[in-house]
1. Computing mean count of other Cβ atoms within 10 Å over residues 210-217 for each of 1, 2, which one ends up highest?
2. Given a value of 51, 41, 40 for Cα extents along the principal axes in Å, calculated from one of 1, 2, which structure does it belong to?
3. Work out the source of 0 here, i.e. which of 1, 2 gives that when helix-only ellipticity at 222 nm (-39500 (n - 2.57) for each DSSP H run of 4 or more, over all residues; to 500) is computed.
4. The value 24.6 for mean count of other Cβ atoms within 10 Å over residues 218-225 was derived from one model only; which of 1, 2 is it?
5. Check the numbers for mean count of other Cβ atoms within 10 Å over residues 106-113 across 1, 2 and tell me which is largest.
6. Out of 1, 2, which one gives 2.4 for distance in nm of label points 7 Å out along Cα→Cβ at positions 226 and 282 as computed from the coordinates?
7. One of 1, 2 was used to calculate distance in nm of label points 7 Å out along Cα→Cβ at positions 50 and 74, giving 3.3; which?
Structure 1
């Protein structure tokens, strides 16, 4: 009899059937709601501040602005207590805080600093009200100190004409003729550069090849100030005068290669020669430039970039310009 083959080996235990795994499915990441969606009126102000800081970074604010915002709201948390919930704040609480900061903290607080801190308060609670579902915005009724702060001093159009005439006189006088007051005055009236930007300006940042659209580039070595870098148009007439000026004073690197004090003296010479009661300064010419550009119809966003201001700084500057026009 032939031996029958068996698939069953008595020496080995039977193996369980092999299961075929189902085809793998792609892993779908579960998107978590933004941190602000998890805030509530009971959230401590310290937690809300951390979330707000992150939202400001995503909004593209400069590191310097974010740093100032953090300091300003941390001071509020110090006053109220870091564990204070955001729902506890009322307009009266914020007004009491401002009163404490101005008169009871025993640390000097200038109008400019106070103005900035109120701006931070308003920005913080404007964001926080919907983020934490607050019933009202407690900072909305807080009076901004900018309403009370003095307006910058600017030159009227008549004073601008008088100053320009005086600068030409200094340039053309028979004894000790000096081009520098004229070059500095007309430069600042047209560009509105800051004092430091003017002093640091170098010749290779001037683009003078195109006679119809000459311009300059404002550069910053410190990366924290890169948001202030920009392109600013130059007055073609100033460019024509610049060639003689550069040759006469042997300008090779810095466009205005003198100390800040000496440049301020040149502006004072213009004030005296024009017999103005105002003392012309870098800041006065910067504001005069901004006012004239705004009045002449320059687009607000273009003017903001020309002045090298953040959106927060521009909001206050624009309000002051409008008040000056009124």
Structure 2
């Protein structure tokens, strides 16, 4: 397969402009996951809360708290909120919660009311869940099974095995017709959401676990344990490769897919690349812990989360 290897190391960051945070938000607990819709940042925390903040100024809009659970010793603890989402143009949220048994629960929250969709009795190890539309949810299990779930009936419309390898992440395209899922093998499975049918498998870009993926404008970005940032063209299956100096825990594409962001070194700096020119543009400095999420709000603003209480809003020049 034809591809372009772009050798860029941490030392090259001196040629790019360093950017400090525009705003730092302190959540109620360590941030597990972030979603972003319009002017709202949705965060799931280790303190058992789903918190919503304004992108403009970082102010708290709402906070939904979940009941405490018992740990293996019988002590009461707050459940981690592992995955969050929001139905666009609504006050409806989605949350994947830690349970006493070690499995996960799935809740939908409508106008502040919590409704259980999948309870602890199902013993499902849910890793991630996202709205497809107002009636369906796409769920990924740690076993790398993808489930299309009907909200009204609380039933599975299908369950398919995306890959035999352990699940890492998934991202849907803009119109939510396709999903790109990653796993420990480094391969990316591209599937049709309505049927679960595998359309193609993208390979050779990463050779180890792909922690995070993003999918915009026909491009699929991969953040790899092998220190490779990969950007595939979904149609041609070709890719560009960006070599980092440390494990790349997170990455994201801008809405136009002209910019890419990668967690690029052991200092948790985020490097912004011009994906058209294949050139480093900026380095975002000030992240305090290991990154777990990067999201572009638009071509000039990003939000990032890490394994601490802080959510950072960045502004590009």
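Every number in this text was worked out from the coordinates using simple rules, so none of it is lab data. Small disclaimer: the values here were computed from a predicted structure and weren't measured. Cβ atoms are built from the backbone, for glycine too; each structure is taken alone.
1. On the way: 1: 13.0; 2: 22.2.
Once mean count of other Cβ atoms within 10 Å over residues 210-217 is tallied for 1, 2, the winner is 2.
2. Details: 1: 139, 63, 35; 2: 51, 41, 40.
Source structure for this number: 2.
3. Details: 1: -16000; 2: 0.
Going through each structure in turn, the value belongs to 2.
4. Considering all the candidates, the number was obtained from 2.
5. Working: 1: 10.4; 2: 14.8.
The structure with the largest value is 2.
6. Values: 1: 2.4; 2: 3.1.
Structure 1 accounts for this read-out.
7. Working: 1: 1.4; 2: 3.3.
It traces back to 2.
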